[in-house]
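Listed after this line are the structures, all set down as structure tokens.
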Structure 1
Amino acid sequence: MVRVKSAKLKLLIVEDNLAISQNIASYFEKHQTILDFAYDGVQACELALSEYYDCVVLDIAMPKMDGLQVCDLLRQKASRHIPIIMLTARDTLDDKLVGFSQGADDYLTKPFALEELYARCIALAQRHTLNQPKVLTMGEGEKQVSLDITSKQVLRNEQQVHLQPIPFAILQLLMEAYPRAMTRSELCEKIWGDEPTSSDALRSHFYQLRKVLDKPFAEPIIKTIHGIGFSLSL
């Protein structure tokens, strides 16, 4: 994920033990980490598939759906690879192999040091970012869009379009999230981080993006979903 400002790490903590969740919250919030919590497997799946997280910390022994089932379902249904750390008291080699076979990226056993968990979350999120493709290409025909993360070049229907940094970042985030919609608050959080931003600022950047990317073509690809946010129509 590319950010114009250095935004906070956003994590989903899937843990039904309230004391452990509170300890994680107390430590991670000191490091300006944004945290969401799920207390059962079903809730975890709903959040992970509807929001963008830099990493998911996933306990195995969970109500309704265990962590292994959650991990397997996310690997089947998510539109992108969601970095997942298994956090569990199951510490045998066989347990770890099962976790990795279900799609976990990392495995940390209880009891654990909060400093280590935080370091692993950062490392996993950064590794995922480094492994992202440098060129994103989506759509067909006139709706085809190609975005080069390194050169900052954007093509629509093989024609180069010139975007300023913020509209470029908006387009990249929408392409990475596709087909999921992104909310206004989510976009602001990822682009500006802690800096207060008015809704007019985001609206102005969307106007610039549409002016360059949509108006010269017959069919628009930037879609406003009223009451939700924005997505791509490809």
Structure 2
Amino acid sequence: MEFTAEQRLDDDVLEREFTLGEIPGILWTPGPAPAPAPLILLGHPGGLRRMYPRLAARARHCAHDGFAAATIELPGGGDRRRFAVVEQARADLRRALEAGEPVDDDIVSRLVLPLVDQAVPEWRAALDAILSLPEIGGPVGYSGGVIAIGVRLAVVEPRISAALLFAGSYVPRAMFDEARKITIPLQVLLQWDDEGNDRQLALDLFDAFGSTEKTLHANMGGHTGVPRFEADSANQFFARHLR
């Protein structure tokens, strides 16, 4: 892990860009604190530079409550090498949506599973590196999408103690068995009128989660219409489980 740039933001949050091999990422840490900060991993749909304004806003909100936050570029995102199979699946998805046809599970599997299979080991490698820093402690939370990545991480990564999952992307039915194995506390955020999301699939996935503590926050509006108060709710959720 190599830090490549840093800046102190106007709210005393330290923002540092890093690379982990070929993978770019960003780490945000709150101002001077008496103890190592708990860590929240910020999931997103890819394109780190495109997503930066939203990611930085989420990270700074975390830092205001004493959490560090980190994110990495997804496989196939930004300047990283594209997956031919994923690009073909994305084209098939667009054609199905434009034709008003149902999106079958074959398209979803080809679109999502290659991403999950590569992204989860990369997230775990980033977690190894970040937790080695003296200013970062534990426990660890995961917040955001792609929801299938969050599902896999919640199953295989014992250092993640709680997860806030954004139900705004497709999940292969094959991953529902993984969802049943999740036992950590979950909060799921669903935009009821999300034009690019299968609402019923999101509800079925929530029902499949094996956690005894799971909460669904469903708000009216489209994909980008998440109410501002959900950011406060997210910090309250992580405060209960990461401290």
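Calculated for structures 1, 2, distance in nm of label points 7 Å out along Cα→Cβ at positions 41 and 225 is largest in 2. Suppose Rg and Dmax of the Cα atoms in Å, for residues 113-192 alone works out to 12.8, 41; of 1, 2, which structure was it derived from? Going through each structure in turn, the value belongs to 2. Suppose you compute Kirkwood radius over Cα pairs in Å, for residues 25-88 alone for every structure in 1, 2: which one lands on 12.1? Label of the originating structure: 1. Here Cα extents along the principal axes in Å has been calculated and equals 55, 38, 31, so which of 1, 2 was it run on? Considering all the candidates, the number was obtained from 2. For the structures shown (1, 2), mean count of other Cβ atoms within 10 Å over residues 97-104 is largest in 1. Each of 1, 2 could give mean count of other Cβ atoms within 10 Å over residues 81-88, but the derived value 12.5 comes from 2. Figure out for me which of the structures 1, 2 the number 2.3 belongs to, where distance in nm of label points 7 Å out along Cα→Cβ at positions 49 and 153 was derived from the coordinates. The value was obtained from structure 2.
Where a number appears in this text, it was derived from the coordinates with a stated rule and is not lab data. What you are looking at is a predicted structure, and each value in this text was computed from that prediction instead of being measured. Cβ atoms are built from the backbone, for glycine too; each structure is taken alone.
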